[in-house]
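No value in this document is a laboratory result; all are computed from the given coordinates. Nothing here was measured: the structure is a model prediction, and the numbers come from that model. Cβ atoms are built from the backbone, for glycine too; each structure is taken alone.
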Structure 1
Amino acid sequence: MKVNTDGVLLGALANASAPKTILDIGTGTGVIALMLAQRFQNAIIDAVEIDEAAANTAEENFKRSKFANRLQLFSLGFDAYFETNPEKKYDLIVSNPPFFLNSLTSPGAKKSLARHTDGAFFERLIKSVSNHLATDGVCAMILPLETADLVKELAIANGLYLQGAVNIKSFVDAPPNRQIVTFGRQAVTHAGKELVIYNEPKVYSSAYQNTLKEFLTIF
C-alpha cells in the first residue's frame, strides 16, 4: 500500500483536545497512526487492521519509529476488536475506510448500495464508534461525499453530532471529492471549511504544503 492523499490529510487534520487515547480503524500500513503519534505526544494509540499483510507492515513501521512505545497494532477487524475490548473508550477515533460508493455510475445504484451493502458496514462502524467514544471524544473520517452524507445520518441516529466538515478539492474551481467529517457527543457551532490541493496540475497549493510540511519531506 502506498501513502495516499486521503490518509495523510486525515492524519494532519483530525483533531481533538489533548487526546490521551486514540484508535485508528483500518490503519493500513500505519501512516495515520504514526502522524497522530507525532502530533499528540502524550497519546497512546491503538491501530486495527484486518488485512494481514498490511497489518504486518504497520507493525514493522511502528517498531521502527521513535513512537514505538505508544503504538500497538491489532491484526483484526474493528468488530472483533471491540468484542474483545468492550470497555475501551477513546478520546479520538479516526478512520480512512476502504469503501467507496462513487465507483458506481448510476446514482440509483449508489443509493441502493449505500442503503444495503456499504450501508450495513457503516451502520456497524458508527454504532461501534458511538459506543467507544469518551464523553468528550471525537471521531474523524475522510470519505467520498455521498458516503459522508450517509455517515452523517448514521451518526445522528447514534446520538452523535456533526462538529466539523472540511471539503477537499483538487483545484479551486473543482467540486469537492472528499470530506473530512468530525463527530462528537456535544452539539457545537461549526463552520464548513475547504482545502484545495493544487494551484495547477502538479503544483501543490500553499495550504496543502503548510498542512503537510511537518510530515512529508518533499515540503
Structure 2
Amino acid sequence: MWRTLKSDVDVVFSRDPAARNRLEVILTYAGVHAVWSHRIAHWFWKKRRYLIARMISQINRFFTGIEIHPGAVIGERLFIDHGMAVVIGETCEIGNDVTIYQGVTLGGTGKEKGKRHPTIEDNVLLATGAKVLGSMRVGHHSNIGGGAVVLNEVPPNSTVVGVPGRVVVQDGVKVNQDLQHHLLPDPEDDRFTALEKEVERLRLELRELRKKQEQE
C-alpha cells in the first residue's frame, strides 16, 4: 500500500514541471487526492460495502471536482492533471502510467448492462476534454487528442483526434506523453485549409477570365 501511495506522488514529478516538492503535491494536488480517495472507496466496494463506497466517492467529487465510481479499476501511477470535471465510470478499467487531463469522460453510451465503460491500457494519454464512450479498448501507448470523441476501438501506438475520433497516427511513429497535445494533427482543420486554397485558386481563375473578357 505504501509503495503504491509513494508511486502516486512520485509520478507527478515526471509529468508536471510545476511540481516542486512532495509536501506540496500531497497537500495541493487534487488529482492525487482523488486517486487516494478512490483507492479507499474501491476497497469498500470490493467488500460489498456499496453505500460507504459511494459516499466516499461523492465526498471526493465535492472536494476535487473529479468523479470516479468506486467500482472502477485503476492501475498504478495514474496522473490526473487539473482534473476538474473528469468522470470515470463504474466498469472502467485503467492500466498503469495513464495520464488524464481536465474534462475527460470515460463513460457509457446508454443504459446497457455489464461492461459498459472503456478499458484504457498502459501508457495512454487522454488530453483535455476527450470523451471515450462505450465498452471498447484504447490500446497501450496511444494518445487521445483534446476534444476527441472516441466510440470505437483504438489500436496500440495510435493518435486519435476529431469528432468522431479518427486514428491519424499508428505504429512506427513515436507518440510522446508530454504536454504538447495541442500539436496533434487535426484532419478537419487540414480539410478546411485545403478548401480555402481551392477557393483562392478559383478566385484567381475568375479574375483572369474577367480580364480576358474586358480585353476582348
Worksheet, complete the sentence: P(r) over Cα pairs in 5 Å bins from 0, in percent gets 1, 7, 15, 19, 21, 18, 12, 6, 1, 0 when computed on, of labels 1, 2, structure 1
Worksheet entry | For distance in nm of label points 7 Å out along Cα→Cβ at positions 51 and 203 computed as 3.4, the structure of 1, 2 it came from | 1
Discussion item. Out of 1, 2, which has the highest value for relative contact order in percent (Cα under 8 Å, 6 or more apart)?
Written reply: 1
